[in-house]
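What follows is a set of structures to go through.
A short reminder: the numbers here are calculations on the coordinates, not readings from a lab. Quantities reported herein were computed from a predicted structural model and do not represent experimental measurements.
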Structure P
Amino acid sequence: MISTQNINLLPDSNALVKISKAISVLDAIISQEWEFRYYSFNSKWSKNEACLEMRNGEGNQMLILFREDGCVINGFANEYEPQDLNHLTKNMPTIFNEFMFGEPIQAIGTTFCVWTTTLKNWQVGQLENHEDGSEEMLFIFDGNPQTYIDWATEYFEGSYTESGIPLATVSKIYNGETLTKEMVLSIVDELEDWEQLEKDLMEIDYPYNFQDNSTKGKSKWKFW
C-alpha cells in the first residue's frame with residue numbers, strides 16, 4: 001500500500017492529477033451535493049495552481065497542490081497526533097512554503113507531508129511517527145479504477161445503479177475520455193441537475209459532451 005513508508009509507489013505528478021480529476025468527476029456524478037463528496041478538484045485554485053481536496057466528514061482531510069514546477073500533499077488524520085510541521089517539511093523546496101505554512105493548512109493540521117518537483121522523485125521530511133494516516137488516504141492513487149469502485153461502492157452505498165458502478169465507465173474516466181450522458185447514466189439511474197454537473201466539470205477542467213452535435217467543456221489540460 002502507498003504510504004510515507006513506501007512513497008515511491010506514488011505515480012508522478014502528471015498521472016496523479018489525472019487520477020485526482022477522475023475520482024472528483026466520479027464523486028460529482030454520484031453525489032451532486034458538494035458537502036457529501038469525498039473528493040473535489042479545483043483547477044482554478046490559484047493562478048497556475050490546482051488543488052485536490054479530500055475530506056471524510058469526520059475530521060480527516062487531505063489537500064494536494066499542483067503547480068507547473070511540482071506537487072505537495074498535506075494530510076491530516078485526526079486519530080493521530082499532529083507532527084511538527086518544520087520536521088515534516090525538512091528540505092522541502094521553498095516553492096511550497098506559502099501553501100504548507102499558510103491557510104487552510106494551518107487550521108487543518110498535518111500528520112504527513114510529501115512532495116515532488118520536476119527534478120526529483122517523491123520526498124518526505126523528518127518523520128517523528130510512522131503512524132500518520134497516509135496509507136488510508138494515499139491508497140486511491142494506485143491508478144487502478146477498481147480501487148475507486150471498491151471504495152465508492154461502500155462509501156456511496158445506494159447512490160448508484162443497482163448493478164453497481166461499471167468498471168468500463170470508470171476506466172474511461174480514468175483515461176480522460178470525454179464524459180457523455182450515456183456514461184453518466186451508466187453510473188446513476190438519473191441525474192437531478194445536469195447544469196450543476198457541467199459547472200463541476202468546468203471547475204475540474206474535465207472534457208464533456210452532453211449534446212448530440214456539439215462538444216462542450218473541452219479540457220485545456222495545460223500542465224495538468
Structure Q
Amino acid sequence: MNKGAIRLYFKLKKKNFKPGCICEVGVYLPEESNLLGFIKDDIDTTLVEADPEYIKKIRNYFSDRKNVKIIEAAIFDYHGKIELCRRESSTFISQLEASPAMINDNYQINDPDKFMADSLLFDEIDEGKFDLISIDIEGAEWYVIKHMISRPEILSVETHGKYYTNPNIKEIMSWTKSNGYISWYKDESDTVFIKKGVFIISLIEQFQLKLKNISICLLKSKKVLKRMLQLNHYSRRKM
C-alpha cells in the first residue's frame with residue numbers, strides 16, 4: 001500500500017469515520033490502491049481504471065473480493081472512445097493540456113505510447129451513494145467532479161506534485177467551496193477535502209496544512225526562478 005493510502009486510511013480511522021460505499025478513479029496497480037485498507041475492511045468499492053494492463057492485475061488481485069466492482073474505462077467529458085498515453089506509472093488522456101508526466105518529466109507524447117479506451121461520464125457510474133471518492137487520473141480529475149452525483153463526505157483529488165499544478169485547479173477549488181467542502185490536508189500530490197461538519201479539523205492539522213501550502217508555493221517558485229535563470233543565460237549566449 002502506498003504512503004498516501006496508508007495516511008488516508010489511518011487518519012480517517014483516527015477520526016472514527018467509516019465509509020459505507022467508496023470509489024477510486026485511477027487505480028494504477030491494485031496493491032497501490034488509495035482505498036486498499038477500506039477494501040480489506042469489506043467496504044463496498046467501485047474501482048475505475050482505463051489501462052488494460054492494470055485492469056488485468058486489478059481483476060486478478062481482487063478476484064476473491066465480492067465487495068469490489070471493477071470498471072474498465074476513462075472518465076472524461078463525453079461517452080465514447082478516447083486516446084490515452086502510457087508513461088510508466090502515469091497514464092493520461094493525450095488531449096489534456098497538462099499532466100504530471102509532461103510538467104515534471106518534460107515528457108513528449110510518442111505514438112507507441114498511445115492506446116484507445118472507452119470514455120464514460122462519471123454520472124453513468126455514480127448513483128449518488130459514494131461517501132468517499134479518490135481521484136487520480138493525471139490531470140482529468142475535474143471531469144469526475146463536474147459530473148459527480150454523489151456528495152461524498154471525503155474527497156481526495158490529485159491537485160499538485162513537484163512542479164505540477166492541476167490544470168483545472170480553479171474549477172476544482174470553486175466547486176468544492178460552493179458545495180460545502182474544506183481542505184483537510186495535503187500530501188505529496190493530493191488534497192483531501194471533507195464536507196463541513198463531518199468531523200473537527202484540529203489546530204495542529206490546520207497548521208500542518210498551512211505549512212504544506214507554503215512548501216508547495218516555494219517549490220513552484222523555485223521552478224520559476226530556475227526557468228528565468230535559464231532564459232537569462234540563453235539570452236546572454238545569443239548576444
Structure R
Amino acid sequence: MKDSVRAAVDLISSSRSYASAGSEVAAVREVSLTIDGGESVAIMGPSGSGKTTLLNLIAGLDRATAGEVVVLDQSLTGLSESDLTAFRAQNLGLVFQESHLLAGLSALENVIVARLPWEKRSALEPRARDLLAVLGLETRADHPPSKLSGGERQRVGVARALLGNPALVIADEPTGNLDVAATGELLKLLEDLRRRLGLTLIVATHDAAVAETMDRTVRMSGGRVIAA
C-alpha cells in the first residue's frame with residue numbers, strides 16, 4: 001500500500017464537455033468533491049448522469065476541460081499522456097463491468113500481463129498467485145477465461161487491479177453482469193481487501209445494495225453532484 005494521504009481525490013470545479021453535432025455537450029459540470037484516503041464511496045445516478053466520465057477524470061483516462069483534478073496529491077491537469085500512464089500504473093487499480101480478460105491467456109497470465117512493461121514476470125507471478133489465492137482462485141490460476149464463471153472472471157479482474165499495490169481502486173459497475181450471489185461475494189471481498197490494505201475505493205453503480213456497503217454515496221444527475 002502507498003503512503004496514505006488526507007485526501008485521495010480532490011476535484012475542484014471540474015467539468016468535461018464534448019463537441020457533438022456542432023454543439024457542446026457537458027458530461028460533467030463543475031463538480032467539486034473530496035474523497036478521503038481510506039474511504040469507500042459509491043457514485044450513483046441514472047444512465048447519462050456523468051458517473052463514468054467522473055471516474056475517467058479521476059483515473060486520468062479523460063481530461064477535464066475546466067477546473068482541476070488532484071489524485072493522491074498529484075494534479076493530473078498538466079501531465080502528459082506518458083506521465084498519466086505511469087501515474088496509473090504506480091498508484092491506481094481499475095475494475096470494469098466487463099472483465100476484459102484475454103481468451104488465450106490463463107487467469108494468472110491475465111493478472112500479470114498489463115504490468116509486464118513495468119516489472120519482470122519473475123517478480124509479478126508470485127504476487128499474482130498470492131492475490132488469486134486471497135480471492136479464492138488458487139486452483140483456477142491456470143484456467144483460461146472460458147473455464148471460469150462470471151464471478152470468477154470478475155475476481156481475476158480485481159486481482160489484476162490490485163497487483164500494482166495501488167492506493168486507490170476505481171470500479172465502474174463491477175457487479176453489473178453478476179447475479180445476486182456473485183455480487184455479494186465480490187462486495188465482501190472488496191470490503192475485506194479495502195480494510196486489510198487501507199485502500200480508497202470508488203465504485204460507480206446503479207445498485208442500491210452495492211451503495212449500502214460503502215461509507216458514503218455521491219449522487220449525480222445531469223453531470224452534477226446533487227448529494228455527497
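Out of P, Q, R, choose the structure whose coordinates give Rg and Dmax of the Cα atoms in Å, for residues 107-194 alone equal to 17.5, 49 when calculated.
Structure of origin is P.
Using relative contact order in percent (Cα under 8 Å, 6 or more apart) as the calculated read-out, with 15 as its value, let me know the right label among P, Q, R.
Value 15 for relative contact order in percent (Cα under 8 Å, 6 or more apart) corresponds to Q out of P, Q, R.
Name the one structure among P, Q, R that Cα extents along the principal axes in Å of 53, 34, 28 was derived from.
Working through the options, I get structure P.
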